[in-house]
Structures are given as C-alpha cells and as structure tokens.
Structure P
Amino acid sequence: MATTIDDKISLFTKVIFEKLENEYSEKKQKLVEYYEAEKKAIAAEFKKKMAEKVSEATQEANLKRDHMVSKARTEAHFEVLRKREELLQKLFNEVNEKIKEFLDTPKYWEFLKDALIHVTSRFPQGEKVFYIFTPNDLDKHREDIRIFLLNLKPQGDFEIVSGDSIVGGVLARSESGRLEVDLSINTLLKENRKVLAQLFFSRIGREV
C-alpha cells in the first residue's frame, strides 16, 4: 500500500507530539520534584525558626518569672524590715511614755539619788562639779537635791544647773571641762536601745 503525503504528515505530526509530550512530562516531573524539595526545605526552616522562637520565648518567660520571684522576695524582705522597725519604734514610744510617768513617781527621786552618788564618786575630791538637771526636776526637787549633794561634797565644790538637753537624770561636768559623767535618761535610753532592740527582735523574729 503506497504511503501518501498525508500519511507522512500525520506520522510526522504524531512523532513530534509524542516527543513534545515526553519532554513535557519529564520537565513537569522535575518541576514537581523541585517544588516538593523546596516545600520540604521551607517547612524544615519554618520548623527550625519556630523551635528557636519557642526556645527564646521560654527563656524570656523564665527570666521574667525569676525576676518577678526575686522582686517579690525582695519586696517581702523589705516589708518585714519595715514592719519590724515600725513595731520597734512603737515599743520605744511606749517606753518613752512609761519614762514620763516614772519621772513623776517617788521611785524617780530614789533613782536620782543613786545617780548622784554614782556620778559624784567619779570626780576627784576638791574638784568643783556642775550638776545639770531638767527644769522640771529643779522645780520639784531643787532643795532636796541641794541637801543630798551636801552629804556628798562641800558647799563650794558643786553647783546646780538647769539644762534643756536632757529629759531626766543628771549630767555632771568638772569645772575644768576635762571630765563628764552622763547618767541622763537620754543616754541611758540610747545605750540600751541596741539591747532592747535585740531582745525585741529575738522574741518577734519568728512572727514577722
């Protein structure tokens, strides 16, 4: 059977299309494989970045948590200190009120006499001493103080002076100014403040 021109053209066309189809299929497959690989790479990179972000967020959250815990502990510590100081100051205020009451009792005069004996014993015989008292004490006890001091020192060896720097007790100074003996209520309170505070804190330490 003779092959016509149309048959040749048809065969040629079929061959060409088959070749194009094969080339297209190969390119399509390669393109699909390329995009699949890219998709996997992008997904892996995304997963990696997400893991890094989660790790960073976790670290940041832990840092914030630690900071908040530390801040809370510090605030609690200072609150305890503030409360202790508040309670201690309240105690000192109560002690001061008790002392004011004590100054108006007969026992205070007995304390004052003991204080005079003690401070006088610290000065050499024959040295003039200035005894400083509160104006209130002198209003109440001036004559009693003078008579009591006459039993301790000769008339010319002492002088009774009023002073506003103390709240009770006696402050004694030598005429030369080289010796001072302080048995004022102010100093006794100051010297015993630390002991009082230690005793106070030892008793409330477990409560505040």
Structure Q
Amino acid sequence: MKTIEQLMEQFAGKGILDAMAELFRKNDEDFRSDEIRYLAAVAHLRQEAPADISPSIDEYLAANEKDLITRIVYGGYHGFQINLANFQEPYGVDFTRMESFDIVKEHIIGELPANEGTYRITDAFFHALPEHLREYESHISEYFTHFECTGPKLAHFAGYMLANKLLYYIQPGYQMDPVQTMRYESDIKNYCGYTPV
C-alpha cells in the first residue's frame, strides 16, 4: 500500500502540473507557444539574472508551482464537495448556473495555509529583478496564467466526476445527478473545448 507521502505526491505534488501540462499540450494550441517562451525565459534568467538575486529563480518558480498546485487541489476538492452537497440538498443551489469564479471559490486560495508566502516570494522576485529582465518574467507569468485560469476549473470538474464514482462507496444512498452532470460536462466543454476525464 502506498505511504501517505506517496499519496500526497500523487494528489498534491508537482506531478499534477505535469499531467495538466500534458492535457494542455493535447487540447490547447496556444499552450505550446506559451510553454516555449516560458522555457526560453527561464533559461535566459538563469544566465542573465544576478547570481545573488533573492529570492532566487528556483524559489520564484517553486512559489508559482506551489500556488498552482494549491489552486488545482482545492478546485478538485471543492468539486467533490459540491457533488456531495448537491446529493444532500438536491434543491439547493444549482452551481452550474453560477459564475465559474464562484463555483471554484478562487477568492480564498490566498487564505489556504499551503499557499502561505507564495505571493510574497513572487512579488519580491519581480521587484529584485533588474528592469531590463522583467520581460522574461512576464513570459513565465503568462505560462503560469494558463494553469491558473483553466486548471482549477478542470480540477473542479474532475473532482465532481470522481465524486460521482467514489460517493457510492462512502455515502449511504448516494445517487449521481445525471442532469447536473451532463450540464456541467457541457459547460466545461464550452469553456475549455474539452474535459479532463
């Protein structure tokens, strides 16, 4: 059986970003150009940024990755929870009619303990970077924005769909809501052009 650390790596580790990047490569033609600019910008900053820059490029990248992982994990968790809440109160809120910002509850990401300090690091890096190198930071930021905009929504949908399968094992009497599931799948396809599952 997997250890807790292995499970945490699988569900809240960098592999999530790798899997999402692969999903973007297959389904989002704009992503590849952002990824190429990102890789070039990272390589350029590694060569040109002052050696004593603080925070370092690696700390800056790690903070961005941590922020994204937090957003994606929270999105998946919330999708699972909203499925359960819909089962427990089927006449409650029809979340598929809500704005996606409200569905994923993106406004609380900065409040989560896992995300503590990430903004401070990314902001400090930007301000420590010499002015003539800031254009490269913007290429890195655009790459991470790809994940930030779409990742939590895809994760929310995946969490919702996982709940459709898993709640049969843990919630007495559970029945998936086929109408809401079809409506949500349609919404995600309209927003992204594809679904993660």
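Readers should treat all values here as calculations from the given coordinates under stated rules, not as data from a laboratory. As the structure is a prediction and not an experimental result, all values here were calculated from the model. Cβ atoms are built from the backbone, for glycine too; each structure is taken alone.
Here are the numbers for this structure:
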{"quantity": "Given 61, 36, 31 for Cα extents along the principal axes in Å, calculated: source structure among P, Q", "calculated": "Q"}
{"quantity": "If relative contact order in percent (Cα under 8 Å, 6 or more apart) is computed and equals 33, the structure in P, Q", "calculated": "Q"}
{"quantity": "Origin of the value 3.9, where distance in nm of label points 7 Å out along Cα→Cβ at positions 37 and 181 was derived from one of P, Q", "calculated": "Q"}
{"quantity": "Comparison of P, Q - label where distance in nm of label points 7 Å out along Cα→Cβ at positions 45 and 133 is highest", "calculated": "P"}
{"quantity": "When FRET efficiency 1/(1 + (r/R0)^6) of positions 77 and 149 (r between Cβ atoms, R0 = 41 Å, to 0.05) is computed for each of P, Q, the largest belongs to", "calculated": "Q"}
{"quantity": "When mean count of other Cβ atoms within 10 Å over residues 53-60 is computed for each of P, Q, the largest belongs to", "calculated": "Q"}
{"quantity": "Distance in nm of label points 7 Å out along Cα→Cβ at positions 157 and 173 - highest-scoring structure of P, Q", "calculated": "Q"}
{"quantity": "Computed -26500 for helix-only ellipticity at 222 nm (-39500 (n - 2.57) for each DSSP H run of 4 or more, over all residues; to 500) - originating structure among P, Q", "calculated": "P"}
{"quantity": "Winner on FRET efficiency 1/(1 + (r/R0)^6) of positions 5 and 85 (r between Cβ atoms, R0 = 41 Å, to 0.05) once structures P, Q are ranked, highest first", "calculated": "Q"}
